[in-house]
Structure I
Amino acid sequence: MKIVLSMAVATLSLTASNLVDQAKEAGLKAIPSSKSQLMQLIDDAKNPITEAKIELGKQLYFDPRLSKSGIISCNSCHNLSEGGDDGISAAIGHKWTANPHHLNSPTVYNAVFFDAQFWDGRAKNLEEQAQGPIQAHPEMAATKEHVVNTVTSMPSYVDEFKKAYGNDVKISFEKVTDTIGLFERTLVTPSAYDDFLNGDTNAMTQAQQDGLKTFIDKGCVTCHNGFAVGQSMNPFNVTGTYKYQNVGDFKGDTNGMVKAPTLRNITQTAPYFHNGKVWSLKEAITEMGRIQLGTTITDKEATSIETFLGTLDGRKPNLSLPILPASTSTTPQPDMN
């Protein structure tokens with residue numbers, strides 16, 4: 001009996017090991033368990049990550065006074081208390097304005113692994129991306145001058161910039177957004193899936209492993225690969241037309257390419273697709289099979305893939321709510337116009 005059980009365990013381990021090899025060959029990559037290896041992936045030599053910069057970036061990320069109205073922060077659309085998004089179909093910004101292109105807010109968690117930012121990939125990194133929403137009128141509606149005047153009006157912020165960058169630091173709009181982007185680089189959420197690919201064959205159940213194999217075999221890894229399990233620009237509507245394509249006017253970049261969103265924490269980031277019109281994860285799976293792979297994903301296969309996707313729910317950074325500096329007599333007042 002012991003021999004039979006030992007053989008069964010050995011067979012399961014071998015099968016799991018084969019699946020790990022298959023996943024890696026398909027382009028899937030695990031977030032490293034080593035902090036030093038992770039830092040090599042997320043750090044930027046032009047603006048090295050330090051604890052002082054992280055803490056300052058977190059304050060700026062949560063500070064609604066960077067917006068024209070004084071009530072919208074980065075966290076408003078990318079809520080770190082849940083999936084890193086806002087949970088609605090189209091982002092809502094200044095004066096309750098819905099995104100004019102009916103675009104859904106993507107999660108900021110693990111965004112550091114994307115090859116480009118925004119649905120059309122127009123920003124090359126998080127630091128550049130952070131400049132967009134702050135200045136966009138349907139979002140935070142601020143100007144560069146407003147941001148600089150707001151930050152420099154508070155002595156505590158000035159002191160923290162000096163602590164992070166040195167006494168000779170010039171607080172510019174770009175320095176503010178670079179610091180926000182640096183904080184966002186640290187928002188990485190390793191999960192049971194990473195543990196499995198990193199060698200812990202017990203980190204995923206057999207049903208979850210079966211789902212991973214289905215995910216690979218059906219071709220989902222064609223677009224959803226890399227560290228983010230979806231991070232590059234890809235063609236959209238390859239073998240069919242998305243059934244909600246007429247909601248909003250987004251057509252991708254100039255070549256019709258659309259950023260494949262991360263599937264990490266996907267169970268927490270509904271609704272799905274660029275215009276947020278699909279609320280069911282299983283429906284999103286079958287729709288992607290139809291329009292991207294030209295295949296019918298059965299209900300059983302969709303359930304299996306969904307089971308695997310649950311392993312991408314990650315361990316989020318332990319974040320405490322930052323205490324923001326008090327406004328002063330020179331801090332720009334909220335403007336709702």
Structure II
Amino acid sequence: MPIMAALGVNIAKMSGRSLGFTGGTADKLEAIPGYNINLSIEEFKENVKKIGISLITQTGNLAPADKKIYALRDSISCTSSIPLIASSIMSKKIAAGANKIVLDVTCGNGAFMKNITDAKELAIQMNKIGKLANKETICVITNMNEPLGYAVGNNLEIIEAVNSLKGQMPKDVEEVVLELGAYMLKLAGKGENIEENKNKIQETIKTGKAFHKFVELVENQGGDITYIENTNKFPKAKYEIVILSKNDGYIKEINAEEIGKLASKLGAGRTKKEDRIDYTAGIVLNKKVGEQVKENEKIATLYTNKEQYEEAKEELEKIIKISEERVEKEKAILGIIGQ
């Protein structure tokens with residue numbers, strides 16, 4: 001989002017909180033001391049006019065019928081209905097007043113759409129709704145079989161985001177950012193050529209403009225920018241448990257859903273809406289699927305303030321599966337619908 005704002009595309013983004021194995025962008029932003037995620041719609045709009053970007057939590061006044069329909073879907077075991085999921089997502093985008101819509105449709109074991117067939121069907125339905133509402137819509141289907149990037153947790157992901165904006169972006173994050181961003185620039189009328197748009201994004205990161213826009217966003221919403229300028233200020237978990245590979249081989253699988261559930265157990269997420277989040281808890285991976293590992297090589301670190309971490313350590317060792325045979329690296333981008 002800061003990259004797009006630095007390139008002159010106004011960004012007004014509402015994000016949810018974590019629940020179950022899913023991480024919430026709102027919680028991650030609140031990991032920055034002072035950052036105010038709860039703005040009125042008027043303040044939200046004013047921020048976008050002032051600096052071109054505002055990121056807040058979802059408001060109850062946006063598409064209020066959606067909450068009632070969701071409760072009904074839940075009570076009649078209809079939460080997995082693709083047309084109803086498409087309607088729920090698009091109702092909020094249209095109600096927020098977006099003229100052009102670019103959607104990241106995640107697919108895999110860490111996503112709601114577990115397979116590519118369902119992900120494509122959801123993307124097609126959302127694209128059709130966009131056309132009916134005269135909103136140009138692009139859906140980018142991205143891989144969520146393993147976590148995106150290396151960090152899982154609130155402080156940990158903010159630190160990774162800051163480092164990414166400073167040019168140290170994990171390869172899979174870069175692929176997704178470039179693809180989504182290139183289409184956002186195209187729909188915003190900032191460039192028809194997707195490859196040229198990707199170059200613009202890389203240049204904005206290289207010059208530091210994207211990072212400075214993020215600092216501006218944080219400062220504008222009351223956050224302490226010294227934490228962004230020096231991420232060592234973020235508090236650390238009491239326990240840091242290093243996970244070592246038990247044998248030589250190749251990373252075969254890192255199940256994103258299982259990683260999300262484990263991070264939640266460590267304190268990084270919620271099982272109920274009332275649960276308090278431990279911003280320091282989480283997991284940092286050192287390897288991705290398809291990469292080679294040696295015996296006793298560091299493959300992950302587990303961060304928690306809970307003394308009973310042995311079970312979590314054993315669980316993480318089981319989640320990161322190693323094969324003796326070479327494993328193909330999976331693509332980050334699985335398809336584009338609506339171009």
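When FRET efficiency 1/(1 + (r/R0)^6) of positions 137 and 233 (r between Cβ atoms, R0 = 41 Å, to 0.05) is compared over structures I, II, which one is greatest?
Values: I: 0.95; II: 0.55.
If we compare FRET efficiency 1/(1 + (r/R0)^6) of positions 137 and 233 (r between Cβ atoms, R0 = 41 Å, to 0.05) over I, II, the biggest value is for I.
If we compute mean count of other Cβ atoms within 10 Å over residues 25-32 for structures I, II, which one ends up with the highest value? Kindly include the intermediate steps, with their values, before the conclusion.
Numbers: I: 17.4; II: 21.5.
The maximum falls on structure II.
For which of I, II does distance in nm of label points 7 Å out along Cα→Cβ at positions 81 and 185, calculated from the coordinates, equal 4.1?
Working: I: 2.9; II: 4.1.
This value belongs to structure II.
Assign the value 39, 25, 15, calculated as semi-axes √(5λ) of the Cα gyration tensor in Å, to the correct structure from I, II.
Working: I: 39, 25, 15; II: 31, 24, 22.
Of the options listed, only I reproduces it.
So if we calculate distance in nm of label points 7 Å out along Cα→Cβ at positions 313 and 329 for every structure here (I, II), which label has the highest result? Write down the numbers at each step before the final one.
Numbers: I: 5.3; II: 3.1.
Going through I, II one by one, distance in nm of label points 7 Å out along Cα→Cβ at positions 313 and 329 peaks for structure I.
Computed from the coordinates by the stated procedures, all read-outs in this text should not be read as laboratory data. Note that the structure is predicted; figures quoted are calculated from it, not measured. Cβ atoms are built from the backbone, for glycine too; each structure is taken alone.
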